[in-house]
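Just so it is clear, none of the values below were taken in a lab; they were calculated from the coordinates. All figures in this text were calculated on a predicted structure; none of them were measured in a lab. Cβ atoms are built from the backbone, for glycine too; each structure is taken alone.
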Structure P
Amino acid sequence: MVLISIALILAVFAYMLAPDHSPDANRMTLEIGGRKPGFRQTFLLLRKQRSIAAKSRIAESFTGEDDRYDYLPITNYAQRGDSLVVFKYIDEGISERQALLHLPSDPNLQIQKKTFWLGTDRYGRDILSRLIIGVRVSLAVGLITAILSLSIGILLGAIAGYFGGRSDQIIMWFLNVIWSVPTLLLVFALTLLLGKGFWQVFIAIGLTMWVNVARMVRGQVLAIKQLEYVEAARALGYSDVRIIGKHILPNILGSVLVIAASNFASAIVIEAGLSFLGIGVQPPQPSWGLMIKENYNFIITHNPMLALVPGIAIMLLVLSFNLLGNGLRDALNVKE
């Protein structure tokens, strides 16, 4: 719960907490690509010529703040009369001397030092910032998948279990057909059908994870509909919709919560896999799976942490939801 709470806080306040406030933490500085954690760099900030549209604080918290400056990496600088002499960083041991007209307290020129606590990717983007903003994708895919899978699974499972007969046969045949197709293959098919993108991959994953929910709900409803209080509700003339919605479903809520937590964790792993394969969330939007794809070459070179950090983040978040599901099962005494 602590890790999930931290992830929620990071998701809500991502752009406030991330060192890089630009949209999608996509500030590229190619000269400093692939640096190790703790790397420090001095930048000369040059105000952009084009005007930047103002955003409200609420809009900035959701989409980030557009950079008003270009970030020029430098190794050294000095004031010479009315000019600022800087040595632009090109590569290790290589710099280029530049002289810029500089007036005292010129707002168009600023010197700033930055520390990249988790290093930079091959495009020179801050890994920590993209990791923080990327948690939004993981939590969003889990939430949307849980909502879709629960909505479809509870509806079909309740209908099959309560009414039985032909309805049960048709729904169970459909469940078995979906069950026979590997989950990842089905997600591929839906993704190709819906297209690549942020919402498409969420819907595709959600439409493939309702089968477990439907089977569990059907089994629970089959057992509960024979109990006395359900017979009493029928004798009082209550409608089937009321009996299912107000008398049966509340009594299987514990089982539903457990499987929802499991689906949440599975959805995070599937989304990371799809993004790693290039058919999930599309760049420059940060996704933990996409970050692994962009930096996995560094594993066998000099900087493996660029790919290991998002992998560890996925592992911790998935482990948290699995442990939450186990805790809910024990607390609610859900029977196998």
Structure Q
Amino acid sequence: MDLISIIVPVYQAQDYIMDCVDSILAQTDQDFELILVDDGSRDFSGRLCDEYAEIHPQIRVFHTENRGAAAARNYGIEQAKGDRITFIDSDDTIEKDHLAYLRKLQQETGAQIVKSGHEKCRPKDPEKRMQEMEDCERQTMPDLFSYTCYEGTDGLKALLYQEHFMSVPWGMLMDKKLWDDVRFPEGTEAEDMGTIYRIFAKAQKTVYGEHVTYHYLQRGSSTMYATSRTRNPAYYRHSRQMLLFVKENYPDCYAAALSRHFSACCQILSETPIYLSGSRFGTRLKQDIQFLAKRVRKDGESRRMNRMAAKLARVSPSVMHLLLRMYYVVKRRKL
């Protein structure tokens, strides 16, 4: 079988990295290499990675200066020896049939990108997490499983319409050739938004499998739930660049790109405090939302949440911001 390169960027992950690596080592499909890129961690993460590598020959560890997750993933891609690569975040875990399931999807369909289902998890104290790891009867891959196959640009449309796929690298098995001329933008935040659509644009066939094999840990400190003066403007810039890229190269996907940018603006606005509503950035977000609202509202392929937000935006952008902000605050408190 083809070798799979698993790339895990590691930074300040001493509380999670052992669960992550243990779940990888427990795979039923053992034809893989595990690349741990220690991104200049100041805790014990790097040492833990080295200890694993001393015992398990499948593991290769690289220590770099702290340059961010984008640089760590890029470094992992350069070091990968497999024909296919997959990314796993250092605080996430996978079911023991994760690789086997993704490989079976790929072999049955010939797709360049295959993704399994995922579930969101919340942090637990270390002792409880370890006990659950020991006691849990992990799922086994079903003999019969259902999947959705997208041909040509339909995969890119599905990503942009947020149908089965998110603008994140984890949980997918991808042909390494897709990354020949694509890298994560370094020196910026929200780098996933600036990358994943380019990979989907290159794939001739994309498949989503419903079997849940990836456990995504949601933390209050996660960048996906962190208001930031630098991250959100970067997220917005990447989204605008995505619009231009799709308009110029894949005009048949432009409506989907507009829907995705609308969604990005709504997410950023939800993370923007009400008192910053009138700031230059806040005003620009509202302008984009109002401009796109009519098109999104009439786009039957846009997800229901987007169409509802578009209706509200046409009535009152201020009320929309207040409701989005309340939703965000409540969600943060639950993490």
Structure R
Amino acid sequence: MPDESVITNRKLEHLRINLDENVQFFDVRTGLEQYRFVHQALPELDLADVDTSLQLFGKTLQAPLLVSSMTGGAAEAERINHNLAAAAQECGIAMGLGSQRAAIAEPTLAVTYQVRDVAPSILLFANLGAIQLNYGYSVDECRRAVEMVDADALILHLNPIQEAVQDHGNTNWRGLLAKIETVCRTLDKPVIVKEVGFGISENTARQLVNAGVSAIDVAGAGGTSWAAVESRRASSAALRQLAETFWDWGIPTVESLVQVHRAAPGTTLFASGGIRDGIEIAKCLALGASLVGLASPLLKLANISTGMAREGMGALITQLRVAMFGIGAINLAALHDTPHLRKA
């Protein structure tokens, strides 16, 4: 198993690649372009009355927006996480942290994930790779990750393709579902399972619901491809070719969201993967999501400053409110139930 210095270097490489290189899907789109809202020229409400707030996991959010899990485990990541968290606090939205494996291996790195000093009241998600449960982790490490950052819930992320196309990836996924179930039944915090950008299928969603997860983040294809990211750090031509072959692998975000909503209609769903504006956020909510996550656009803003991240988040929330106004949806319940979303 890699030591903490190897993990930290990988984190820095991932951060650099996401900031500096084009690692978006080539030909796969989210599927959101297939849907349009039917404009209501008489919305019969005041824009000032449009309410985007919600309650989730015991916290009040001002908007159904999630800063998707991105980074941690390195000094540069600490600055970015603090910028993201401070902006999330001001905007009243949720945030997921990057994988905390580095800090489990080396506790001095915990500070790169700890953001409660600037974001005392946000809905905050700890994060570990689910596959680590097959490589020595247990409920104890999951609990440590949550306590390390004073999180409200734990994300276990699934990334089999990313692991399969990288050097020394963790590729023994046999028996993992039972271990995820043990965490769900034992941990005293909600457990969220998410992909990293290749999507969750209907079958996988059923398995996860039966295992006891509290929420599923579909994290579909159409945004950042982690196969593409791994191709940019491959140590050989053969590994680079392997990763590039899977650049466009995955279930598009909308297809995944529709499948998971059908498989688990009573389960809290998050949508992420290539979401870029408030209209797309509104579409995801109308299709069954409770939260909508963005990563890459917010990462690039937070790399500049807290203020830029805050402006970006604020713009998304304003766009969402205007989209709701344009279809006469006064609150999120009305948006979830809108008859005004059509497949083009």
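Brief remarks on what is shown
- Test item: log10 I(q)/I(0) by the Debye sum over Cα atoms at q = 0.09, 0.10, 0.14 Å⁻¹ calculated as -0.49, -0.61, -1.20, pick one of P, Q, R: Q
- Identity of the structure behind 59, 40, 34 (criterion: Cα extents along the principal axes in Å, for residues 26-193 alone, calculated), options P, Q, R: R
- Ranked by distance in nm of label points 7 Å out along Cα→Cβ at positions 10 and 154, structures P, Q, R are topped by Q, which has the highest value.
- Computed 0.05 for FRET efficiency 1/(1 + (r/R0)^6) of positions 58 and 218 (r between Cβ atoms, R0 = 25 Å, to 0.05) - originating structure among P, Q, R: P
- Label whose coordinates, when relative contact order in percent (Cα under 8 Å, 6 or more apart) is calculated, return 24 (choices P, Q, R): R
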